[in-house]
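Okay, got some structures for you below.
Since every read-out is calculated from the coordinates, none of them should be taken as a lab result. This structure is a prediction, so every number in the text was calculated from the model and none was measured. Cβ atoms are built from the backbone, for glycine too; each structure is taken alone.
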Structure P
Amino acid sequence: MDAVERVLELLQEAQGPVSGERMAEALGVTRNTVWKAVKHLREQGYAISAATNQGYRLLSESDVLTASNIRRKLEPQASGVAIDVRETVTSTNTVLKEIAEHGGREGMVVIANKQTMGKGRLGRSFYSPKGGGLYMSVLLRPAFSAEEALSITTAAAVAVARAIDHMTGSRALIKWVNDVYFHGRKVCGILTEASVDFENKGLHYAVLGMGTNLTDPEGGFPPEAAQVAGSLFGRKAPPGARTELAAQILNHFFTYYNALPRRTFMEEYRSRSLLTGMDITFTEGGALWEGTVLGVDDQAQLLVRLPDGTEKLFGAGEVNIKRGFLEKLRAQP
């Protein structure tokens, strides 16, 4: 723990003002080191007052996204994670994949306030403006086969949906296979990227990326996303929302991940299926299909009834919802 975190800890524990001299003595550092630590904390967004002959007082930390704030909300199943919060990255997945290639351990988490090259499925970009969302990736080194990698994504989708329920009091739905919807709009995209060991058909590692929109970006979403994208809170999120959401997602995800590949979450995944009962078009390997979604099976495949009455399972591909369905969802309170 560095001087900044130690000073923050003392301020959090104090019942009132605490002098720089007292903190310096307690930490075995100089008063100048304490002053620099307080300055750094203020730059991070902490509200800290300073009064002559009284000392420093922590006024508010509720809206600051830091590793220590998140760690305090973690439950035992997620307590072993190592969180690294950064101001700006190209992509949290890209950063964590590089860490993984250099031996990074399972449970490392990278969170960014902004991504300049956020990644989505099929080579798409994910719009990631500063302060508007939670952009987080988790490094995993699973012991199960590469075929089970889809379970990581589906487990994450349920974890995000449950976290959103907790934050908003409203139920989130999952658009197969990796998008989370809230009031008819996509608020979270999930991307799992893996390095495969072809000899033993296992995974060297998997990087799970989750991007969740908490507020609408200033000036709105870019044209290519505006018809689909939404946010949890509109213009302004409650204080501490990103910290709480990060902790909730990690707590729920590691509950499921520690039980993989038993897929204890699949019943809930199916119950949250946005597509069930909807008419869709589906692109698979260059072929275009259409039909009505019947549900999701235990292997997270999409079951669709085709126009001729036959049923077909889709394990991968691109789904488009026919017009009218999402508009009905958005019109619901």
Structure Q
Amino acid sequence: MKLKLKRPLAFFDLETTGVNVSKDRIVEISILKVSPGDDEAVKTLKINPEIPIPLESSMFHGIYDKDVQEAPTFKDVAQEIADFIGDADLAGYNSNKFDIPMLMEEFIRADVDFSLEGRCFVDVQNIFHQMEQRTLKAAYRFYCGERLDNAHSAEDDVKATYEVLKSQLDRYQDMEWEDKLGKKSIPVVNDVEALHRFTNLSRPVDFAGRMVFNEQEVEVFNFGKHKGRPVEEVFAVEPSYYSWMMQGDFPLYTKKCLDRVWQRFRAKQKEQRAAVQKTDTPQKAAPATAQNKPDTRDFKRPQQSPKRKTGPITDDMLKNLQEKFGK
């Protein structure tokens, strides 16, 4: 079945030095970009992680230090990767929990502004696990009827993921699915936005899952002592929690999402304080004008005591004063 695409869909897979999103680095990236007209373009790059590749990781994906010592760093090719993906939606196998967070960490470290806003994210593993619950190798055999002999080669994995999704659409075209609340639906349909909703049931804010959206579209913490509480509510009672997370060992993209909520929270506080100050400030009296000057025409002026009439001072007057005061 061909994909019905409104815009490009970029399948991608990463091979890395390990599985710690905050500390590990990409050693290989492969992107298969499918356009609405079914045109396909592939970009595969080895990446110098600038840190040693642990032996156990090399034994897993077959990439050793010597294989990447002459390769470009991620910062060298970050803009090239961002431009190749463009405005495409993203798809992968376990991509929501690992590949997208890891890719965003690298973009942030490289100071490349790659936005996830407005994109759809189709995690083929989520469809598989929720419908069948197996691995990519088993999924390829189960859906495509073939063996995946070169599993964990980034380019082979990303091509297999693309083939698995097309087979899933054929297999589950009219199959009913029931969620944990007993609600039934037909979720696997040939529509990227619908697949995005089905493969993002946890509704993560930051992909690492430290924050998720609740039913009211409000960000809530999804770990620790504040699990289930709205993020802004926690900021109001314990603002130091923001500093603790920003200084802690959390993925950079988690911190970026956290800071976005924090800045919105602070802006609301500022608006509230300004509103309170406005209501508490006494109003100044308006200057007198022809319109508001009081009309005094009907008021009577207070009566003043009449002035006594005085004449010239005479000798008799002075004599009387001297006798009165004894002078």
Structure R
Amino acid sequence: MKLSQELLNDIIEITSKSAIACYPFIGKNEKILADKASTDVMRKELNKLNIKGKVVIGEGELDEAPMLYIGEKLGSGDGPEIDIAVDPVEGTNFVAKNLPGSMSVIAISGKGNLFNAPETYMEKIATGNHVPNDVIDLDFEIEKNIKNYSDMTGKKIHDITVCILDRARHKKIISELNRLKVNIKLISDGDVSGALLVSDKKYNVDIFMGTGGGPEGVIAAAALKTLNCKFQGRFLFKSNEEKFRAKKMGIVDLNKKYEINEIVKGESIFCATGITNNDLMNGIYKKNDKFITETIFTHHKSNLEVVKKIFPLLD
């Protein structure tokens, strides 16, 4: 199905308002209240749209409301059938502590086009649109990926930068990158924004890798596919319960490596509004009696674009 410019404008407006709802909680150590405020606004605004929307990537299950839960129906019930992936506040700790990196995120696609990812870890790797498909692969050793990238781009290994979450589970990966003398960009949270850094050379990140949330992987893939970037993911199940839930969602091969075209089919829209400043865009700021927001978005085969919007102060 065709996603309209009008729908894109609506989604930009919604992530902007959702981000603004967090503003009173920035630096107040109230991440739960910030998340609730953002979620409430996002739900209210999505329900105004003339769509038959369904949350396929959400923050929780039905009994965990007020989070936007997987399977929740949104919109007027009229109009196109839309799959919706949401993360009202990516980086709740960043909001609570007034640190850079938080944003409010929505990705949408036609019904059945966004992978319904289980709440489990996903092994991920991503790189830019200048890299052929056979250069970087989850199944390759780290050294092979780095050397392949170096050979393909002509970039010396010590000039290559890899972005990865700063987690104990990544100790071996980080140790290997250090052995190879690769530059490492460690991020404490926000692996959606981390993955998006491969989308443009101006961010100086060549490869994103490591293990993070499966739902976040789908959201990142929605943006990266539009930009013709490379992304692969493989779910890592920690328990029999997680495996059971995955099978209920229709996942047959629990060890499958997913290519980006399998995670996001067809056309998609991705929008993310900065709450606090980050590498991709500025956070919310107040000027006189107005809020000013910046939103990055992708639609069709375009670059990652930034739009600035001005809103009156909330009552």
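Data for the structure
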| item | result |
| --- | --- |
| Comparison of P, Q, R by FRET efficiency 1/(1 + (r/R0)^6) of positions 56 and 104 (r between Cβ atoms, R0 = 30 Å, to 0.05) - largest value held by | R |
| Winner on distance in nm of label points 7 Å out along Cα→Cβ at positions 16 and 240 once structures P, Q, R are ranked, highest first | R |
| Volume of the Cα convex hull per residue in Å³ - structure with the largest value, from P, Q, R | Q |
